[in-house]
1. If log10 I(q)/I(0) by the Debye sum over Cα atoms at q = 0.06, 0.07, 0.09 Å⁻¹ is calculated from each of I, II, III, which structure is the one that comes out at -0.26, -0.36, -0.60?
2. Where does the value -7500 come from, among I, II, III, when helix-only ellipticity at 222 nm (-39500 (n - 2.57) for each DSSP H run of 4 or more, over all residues; to 500) is the thing being computed?
3. 3.2 is what came out when distance in nm of label points 7 Å out along Cα→Cβ at positions 214 and 390 was calculated for one structure; which of I, II, III is it?
4. On relative contact order in percent (Cα under 8 Å, 6 or more apart), which of the structures labelled I, II, III is highest?
Structure I
Amino acid sequence: MNFKLSAIAAAVAAATLSAGAGAAAIDFHGYARSGVGASTEGGSLVCYRNVGSMGFYRLGNECDTYAELAFDANLAEKGDTKFNLHTMLALGTQQTGDWENTAPAFRQVWAEATNVGSGPLSTASIWAGKRYYKRQDIHMLDFFYNEVTGPGAGLENVDFGFAKFSAAYFRNTEQEWGSKDSGGNTDYKVGNFRPDIANGGANTMTNIDLRLEGIQLGSFGAIDVMSNFVFQNNRKDWSGVEKDADDGFALSAQHTIGVLGGFNRFVLQYAQDAANLNGAGKLGFKGDYTGYRVLDHLVFDFGAVNGSGVVGYEKTKDGDTNTTIGVRPWYHFTDLYSIGAELGHIESKPNSGETKKLNKLTVAGQISAGKSFWARPAIRAYYTYASWNDALKNSNVACTGRDCETWVAGFKDKTNGSTYGLQFEAWW
């Protein structure tokens, strides 16, 4: 009897080892940040945001703990074609203490087959699943000016010689944010939120994304052109009503050129009706909308001195305008130690009402893994000062917590505030 058990155990162990030997290697990468601090008024850490629509100046101005944990694997290879799986979990907490519940978001799970043919298809991939798709951002603003995400599929990086072409199809469905109580009803007071499918999935939106990237201009850099065509695809809901909604489109073009040891990127964007300027769509939109945006993003690197700067302006048909201008320079004493600052100004002028203005200055010292502006991990000590005009009194410009959604009442009658703290930021 003991012999039989030992033989079975040995067989199981051998099978396990054999399976493990052939298993795909996992590539773990991601992003994370967290910190600690307080305001000069006392209480918890305070950030200064919620003005305009083009992000916020983030150095010394983040009041949460956040991480994106990505696990990728090469699952198989057939000739020159590789089959890869990509996954990502995102987690964020209010940064209040030791034990904080969080509901992880399954932000990405998609598979691709690379090098799917010959000629133009030798560099191309076929993919399907839930994905961040070729997102474009300005890091110092934590702002994604091109952000097409969600369930989709496509053909990517077809090489036409003068540029690479990609086509993708996305489909998003209306969600109802909340949790179900014991009776199966949505209860928004329950802390463990989750998105549920609203109206039986009756209201959906299709986004066709077409891109030509890397159009080479020789010594004058390169151009990328991105277009999105949004179509509402609805059916009758439980009451027998089909929601009436409009379609739309968005166009973006960006020019990138190497300058000052880094690069400069100039962006033009236009959107109409059901499309946003960032290429995403407005689910169930009905109305008349146009908007345009101009951005210029500079990253410079002179060795010991490097940094980033940005200028942005956008306007919509109804007359709302948003403006941002800022710079973040660093001086590196060694490969480890540096000091820097970030100065930013944001204005938001509604069609009717007062112009809202926010100024923010942060000074910081850090230890980082190298002299590059992009070197991470970095651990920073910082002091942030912000001021705003009377139009922002009694608003949530001074805020705290995840996504800065909690209004800090202690600043409601003020037009300035300060925060100090320490933070780490890493990507790998």
Structure II
Amino acid sequence: MLDMLIKNGLVYQNGSFQKTNIMIKDGVFVEISNQLREAKEVYDAEGFEVIPGLIDPHVHFGLDLGFIRSVDDFDSGTVAALYGGVTSIVDFLAPTDGVKDLLKSYQERLHEAKKARIDYAFHATIKDPKNDLEAYVKTVRDLDMRTLKLFTTYSDSKRRTYDQEIIRLLNLSRIHDIMILAHVENDDMIHIDPDMTHEDLPRSRPVEAEITEALKLASYVKETKGHLYMVHVSSGETIRRLKAEYPELLGKHFMIESCPQYFTFDQSALAKANGYLYACAPPLRTQDHVQKLFDHQALIDVIGTDHCTFMKADKANRKLFEMPLGIGGIEHSFAVMRSHLGDVVIDKMTKHPARLHKLRNKGSITVGYDADLFVFKNDPNTIINGHHGTCDYTLYEGLKSAGTVISTMVRGQFAMRDGVLMNSQGQLIKGDD
């Protein structure tokens, strides 16, 4: 007998919705058809959409900045995720420069993630490496990770990786079949003066810093035939320039991720009375750059959130150099982005991150895959009201969205059902070769 039958829903498969039934046993999809099999439990999804569980490949739960930690940990952050239809996340190990510290960082993060209510994986993170890069990459693979993040900036905190090592890592990415994730800003163009406030972010971290660094890295990708994934692209002009100069790389060797905040807000928000709440890195851009994101959305492979929350008091009345940069978004990311882009956003938040980050059996309502899904009430007149998690605000409050997440299922068990949080325990996702 089946464990679960979800019947009468409009199910998203292969780019379209069709009314069908979903059958689940032992935590996986075993049949998707018009048949009605006997099951221990039946969920009637009549009038609702049933969508593959979302994957957020860019979150920072309990991020330690040295002087402060982001307030959503693996418990509260995944509670917010469940109310947004997110069933898997990929967080980051603390930055390390050698194998010994990498192993330690992995074990520490693994321990913290035991509180997660949804499934999880990790990106390794390297900083200013001084040791054997190939040994580091091999250890990443030995730990069943398929991605390695670096920063082209933050030299002040010794997190920057320099060009020679980036080229070496791109070569290693080809040899060892991993993907290099890059925070892309030209370090030499970033200036933080002691008297700067959040309103100075566009001047402190100009859009040219992103554009020029992205083009430089694209030239390295072309040279090495490596695999690079640019996180949190903030400007559509960056994509336009990449398309003009390196069209053969996009979607093949050079992948692009952007975030809901860069589609939803522009830098004028920084001038509001509460403008400090909009402070993030890279910063919000002009409306022209926002429009170019919409114009080039087809070249954006993945939507992640860069979810990194701080309380209002953590960001208020601070100069830029002492302000934590980051905002939340995991709970409302799908509803907001679907309102912006329509159904094309679904694959950018399910199938594409699963494939690029090599998350086994995730991202699709397919027989044999983990039974991760959410039930969605599609209503384009919905207004966002309230949020979950630890943070005491959401920037998306009062904005229009595409609808409401009704229930969320992880590996065949409802972790949030009809708006009520259930008991659930996340698992480490295995890498897919």
Structure III
Amino acid sequence: MPDSEPLNLPPGEDIVIDYHQLEQVLPQLTGLVATEGNVFKAKFPDQNSWVYNVCDPDMAKHILVTNYKNYKKGVGIKQINVLLGRGIIVSEGELWKRQRKMMQPLFSHKLLTQQLPLMTHCADKLIASWDNNIRAGKPINLTESMSQTALDFILHALFSEDLERIIAETGENPFLMVTDDSARDLLFARRFRQLTHLVSDMMQRRRAENRQPFDLLTMVMNATEKRSGEAMPEKLQIDEILTMIIAGHETTASVLNWTWYLLTQHTDIEQQVLAESQQYMPLDSEPSMADIGQLKFTEQVLDESMRLYPPVWVLTRQALADDHYKGTDIPAGTDILIPPYLMHRNVAYWPDPEVFDPQRFSPENKAKHHIGAYLPFAIGPRRCIGDSMAIQEMAVHISRIIQKIHFELVPGQTVELEPLVNLRPKQDIFLHATYR
């Protein structure tokens, strides 16, 4: 933008926010939206450049959909790069476009159908792991359990028979560090990246033995660029595998944690989910994809849970070139934060936003939603590539478990948010569980 022309910037001239201290950012933004409006700027303590904080659905749509080519990932992306390499979550430009096209076919109807028995198995396995606690009347650590079952599913979806072989040969599951260590700092990133050798060995062994089990690892190894027929370099394949471990685990674990917590607070909604599950997902038979498609209310519950507690509470972008939106200038290099947690509480789009009401996502109500007002998986071309698998996995999990188990919140707990990379409870949530 020409230096001679004064820029039209959003309010916030004197606001300073240390965006590196993620846990403190959400409370600050919550207060500032109330005083400054849905679009305002702020500065890092030690920088002069502005960060735009966008809680306006129209502007979010402009940045994430309409003019998405002018924006790349923003604040915090360097730390994620260390963790995920050049996986699809962090890659940019032509590399991202190429990877996205090769990865998209992985999450097909065929894959979702093939993974359905695994989804039911993981739910049943989790119930069995609770048996001693249930019979002894001991509380269940919900947060820990959701983390473990989400990791269990994504690892078997990725590696199938090879996961059990690794555990048998080494006497442990080397991927458990994902659940054992909740930090996502540089130390964790370095430890996690050491798993690249394990994945590489697994791939080489499959090639040597000419094995191609139908799982995500095989699909990544066989993915090719449509025009050239070229496969991904092995380093990129490994980056995508590690990306799926983190993304497939963290999102699902977070949503299931908050969904069960909400259901313990709303027994009428729990009963509706139970009735639907009993009708369409009987425990004495393997469910089909058609059965899953009947879990309409269960999906509404998951949608509403993600509205209140979006697994990724903030999205970041950075302007590549000057942009302008409805009277607001966005200079090149401007970092932008779009917090779904606050967007999902915008009273202009969500009346009584703190109320848990799955009817917001009934077909007739969902059709009226503003595209930019609800973005638990982001929106636009960079929308989460595995969202369909995540929704199906969570719906199967809920419908399978709710028919066998009734949960009640252990009294006296303080449930607080820990808004780091994902939206977690600050303290693990504990539930009493009884068999129905």
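1. III
2. Checking each candidate, the match is II.
3. Checking each candidate, the match is II.
4. III
Quick note: the coordinates plus some simple rules give every number you see, no bench work behind them. Keep in mind that what you see is a predicted model, and the values were worked out from it rather than measured. Cβ atoms are built from the backbone, for glycine too; each structure is taken alone.
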